[in-house]
Structures are given as structure tokens and as C-alpha cells.
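In the part that follows, the structures are each spelled out as C-alpha cells.
Nothing in this text is a laboratory measurement; each read-out follows from the coordinates by a stated rule. Nothing here was measured: the structure is a model prediction, and the numbers come from that model. Cβ atoms are built from the backbone, for glycine too; each structure is taken alone.
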Structure 1
Amino acid sequence: TALFIAIRTHRQRKILSFLIQLGSRLDEADKIGSSPLMIAAETKNYKAFRFLLDFHPDLNFKNRNNDTPLILAAKSNDTNMVKLLLSELDNLKTLKVNEQNNDGDSAFSIAVKNNNHEMIYNLAINGADTNVINNKKETPLFIALQSNNEKTISLLLSLQDDINHLDINHETPLIITLKAHNYSIAKKLLMKDADITIRDNDFKTPLMIAACDKNGVINVLLEREADPNLQDAEGNTALHYAAFKGNKAIIEALVKYKANMEIQNSNHETPIMVACRYQKNDAVKLLLTLGASTLFVDNY
């Protein structure tokens, strides 16, 4: 319609007013089901958006993708539009902040995708669900971890308590950060009491994952009583992984916290046998010094 065209081309407000006086309706929808207010949000036309709000349109109108004006304003990364809509909460109490579209995205999760910290904060203090789950079983925290934006992640951690949600791969935020070697965030998650007992699809614990790399997280996990003798789907313990990597400091830390040096994996290998097979000579010497037995026989 003429109103849609005027909004998309950022025409002056007096033209929009004239078209409305001539009978253009604010509940009309375009081919994808978007209302004039939604078109203003999509095209980042703030002046039209603000003008149309004065006519009290349906703030929760949905298009065929189930996007609302708030979701589209978030998609456009327009903080002023979002704040303007949120102000309607005080005026009319009609705006639904937690609506989700066909992808399961809410305005809040989209703001997180865009790393828009001001928008994230404003949505949160106005009732946005900070643990909303999309169709991929991702919470906003999972989305933030994908972008690896520390400021966004830290902001989310300050806004929410549930940090142990499992994604579609049966991984928690802690497991994801450890696999990504993001140890500063891993430590922040541990400070928020992240669950250290949850395992991934391979039955690996956070301790096993941390044992594969040189980092300061291993000691934090051990101090929080992570069990060093649990085994994954292939029978490996954290000590097997440390031996595989030849990481002497982690081997020493694990043994200090009572890691069993005689546990065999599915190949009947003890940690020292793993170190031998991968020619981690310094690790072999250390394990011998710590009392590892050489009497076991593997499947090779």
C-alpha cells in the first residue's frame, strides 16, 4: 500500500499522517504479514516508528515468521526503538516482552546475538526471560559463547542464575568454554557454581576436558572436589588425558588429589601406558617417580 511504501522510503511524517487520514489502516499487513509499525522497525525508520506508536497500534502483532515489532526492532539492532517500545510497558502494560518467533528467538536472544549490551540490559530489567530457549535448545548464554564476546558473557552471568542448561549436544556452558579453551570464562562459570558433574555425549567430565590443556582451571575443579577417577565412554580418566598430552603439571595435580594411576581404559591401558605409546617421555618418568605400576598388559 501507499503507507508501506512511504515508510520503506523514509518519507516525512506529514505524508504518513495524510495517508492515515485518507484511510490507510495500521492493522494492514504486507505479503509476509508485517504491519506498518513492523515495516518501520525492519527498515530502521525510527521517525515513522515513533509516529505510528502515537496511534496505539497492536504492539504484539505477528507476521508469518511470528516476529513482533519488538523482535524486529531487536533484529534491526535499534536500541532506541526497543527502549521506546519498552516505555509502553509503563504506559499501557500491553507489550509482551518474551514472545518468540518461528526460530524460537526472542528480542532478548537476538540482542545477545548482536552483542548489544545496552539492549540486553534494558530488556532484562523490563522482564525479559534471560534463560529463554530457542529451537536449537540454546539459551542466550549458549548464543553468547558462540560469539566468544567476553563482555556479553559476563553481562549475562550477572543477569541469570541458571548456567547448567544442556544444549542439543548435551553440553553445558562450562563444557563448551573448556573445549574452546576459554579459561577466563570457565573460571567465571565455576564462581557461579557451574555443575562439574555433568558429562558430554562422550561421557567426558569437565575435569577430563581441562586435563587436555595447560590451564589454571584444573586446580579450581579439583578444589571443588571433581572426581579424578571417573571414566569416559572409552574408559579414560582425566589422568589418561593428561598422560596423552604429556602435561606434567596436570599429572602432578591429579595424583595429588588421589587420581588412581592403575585404572585401565577399554584398551586395558593405564595412564603410564598411554604416555609410553605417545612417546611422552617426561610424563613417563614422572609417573614412575609417583609410583605408577609397569606390570599391566594392554590390548596392543
Structure 2
Amino acid sequence: MIAFQDPLGQLPPQASTFAADHDALFYFLTWVSIGSFALILGLLTYSCVRWRRKTPDQPAASDVTHNTKLEVVWTLIPAIIVIVVFAWGFKGILPQQIAPADARKYRAEAYTWAWELYHPGATKSAGELWFEVDKPARVELTSRDVLHAFFIPAFRVKRDIVPGFRNQIWFQPTLIGDYTLFCAEYCGDQHSMMHRVVHVVDAATYVKEPWAALPETPEARGEYFFNMKGCLACHGTKADSPDPIGPTFFGIYGRKGRLSDDSEYTADEAYIHESIREPQKKIVKGRAPVMPPFDATSLSEEDVNDIIAWMKTLK
């Protein structure tokens, strides 16, 4: 690994073993680009001044067909730069392909527009990811629907998630702190809502399994699951929340309306429960059938009841 620090402070903190190599190559390309631009602009300016037409009757210079030395130079130098960049990048990407045998196994399932995040040995998803500092982690990546990408800028890692395929990514966090996981592949209207917090903690904190801790009251747990499952991407919680995709949850309990078949519905406990488990069964009039189902592996019965209890408070 190259011991390289960001000289301009323009990049996220270097929080993994891959970050320094990445930043060194990034700044190499940056300075080569700046130098090339300055050189070309300087030569162009010099040529415009040096060989400008000085008088109206000045004859044109004789035609010059080529300059072998100059052509060799401007071919070799870019070729060498391309070879260096390729070799440097190839050397940097190779170690990212195979995770160490002792890497902790995580799982991330992407869908529009949220994440199901599983820690080692967990059967229930969490709303955030927790990693132990200086310990390698491998994340298995799958998608329920469309193309997504797993991207943590501070770790300098990104991997596409293709529907129907299992992919993986690994890294070793080196800096304690809170970072952000993004989806880096446009996946629909609320793509920008696909972000989650990533925590890097010490060993003493990690062994306490902080991802398993839940709020104490049903209402607080319901709000936690609402945020964790990415519901905010389509549903607001205030009276004036925009609702381009799904209706606001403000005042939803007991609300009456019409379905796509023109029948009437009342948003009671049974209706909300069914709408979470089988959202395509009853489509509200004027709404698109885009909500994914949440089965028992994603939300338990207790979790659904907590969400309903929280929704009752939104008034």
C-alpha cells in the first residue's frame, strides 16, 4: 500500500486499506491532466504569437507535411502515461477481487429504493452497517429488481449489483467513525434516497452487537423500521409532505379512499397490514403498483404491528 495523504483535502477521509493507493492514482491523473492542459495551451499561445501574420502582404509559409520527431514524441509520451495508469490501476484492483479467508461475512440486498443489510450470523436485517476497525469484511451483494451499486466513498470501494447474480466486495476499515453507503447506479425516481450509515467501531463496541438494539416503545420501533426499510423514499410523514409516488402517512390511520377498481377502502389495521405484506393486492386509485412486498423474513408480525402503532400517532 502506498502511504499517500490527500494533499488538497478534497476527498473523503481515507478509511480503508485501499484508500491511499486510490488517492495516489487519482492525484497522479489530476496533475498529469493539469500539466498537459497547461503545456498544450502554452504551446498554442506561443505559436499564435510567434507565427502570426504580421503584415497584410506577408506571404503564407510553405506547406509542412509532417514532423517525424514531433509525431514520435506526442505518440510515445501519451502511450507511456496510458501504460503506467493501466498497470497502476490493475495492480490496485487485483487485491480487491478475493477476500481474505478470515473476513467477516455480511450480506446486502438492494431494491428500489432501500437496502436489507445483514450482519454476520444475523437472520434479521439492520438499518445500518457496523464494522470492526482493522478487521476485513466481505459483503455478498444481491438485487431484487434492477441494477444497483454498493458504494462507500470513504473506503474507496464500489461494486455493481446485477439482478440474478451474486456479487461480492471486501475491504478492511482502518479509521473509526461514521460514513455513508450509497447506491451509485441510477435505479429510479428515488435513487438518491438509497443511502445508509456505516459505522466503524472498536472491538469492545462491536462485540456488543449494537445493530441488534431496538427502541423500547412500539411507536419508536415502528418509526425505526419505517426509516430502516427506506419507506421515506415514497411516503412522507407530514401534512404537507409531497406524494409523487406514495401517499403521506400523516393522518393515514382511519383514512378513507378509493381503489383502482373504484371500491372503497378504510385504512384500518387490517388494511395497513395487508398493504405491507401484499401491496399489489389493493392499489389505491391513481397510484402506480411499485411498492415491494415485505414478507416475514423482512418484517416480523411484531415489526408490522409496531409500524401500525407508530402510524396511529401521525396526526
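For this structure, a couple of remarks:
- When FRET efficiency 1/(1 + (r/R0)^6) of positions 192 and 208 (r between Cβ atoms, R0 = 35 Å, to 0.05) is calculated for each of structures 1, 2, structure 1 comes out greatest.
- Here mean count of other Cβ atoms within 10 Å over residues 64-71 was derived from just one of the structures 1, 2, and that gives 7.6; the source is 2.
- Looking across 1, 2, the calculation of helix-only ellipticity at 222 nm (-39500 (n - 2.57) for each DSSP H run of 4 or more, over all residues; to 500) that yields -13000 traces back to 1.
- For mean count of other Cβ atoms within 10 Å over residues 48-55 computed as 8.0, the structure of 1, 2 it came from: 2
- Relative contact order in percent (Cα under 8 Å, 6 or more apart) derived as 15 - corresponding label from 1, 2: 2
- Between structures 1, 2, the greatest calculated value of FRET efficiency 1/(1 + (r/R0)^6) of positions 72 and 200 (r between Cβ atoms, R0 = 41 Å, to 0.05) is seen in 1.
- Structures 1, 2 were compared on distance in nm of label points 7 Å out along Cα→Cβ at positions 80 and 288, and the highest value belongs to 1.
- Distance in nm of label points 7 Å out along Cα→Cβ at positions 88 and 216 - structure with the largest value, from 1, 2: 2
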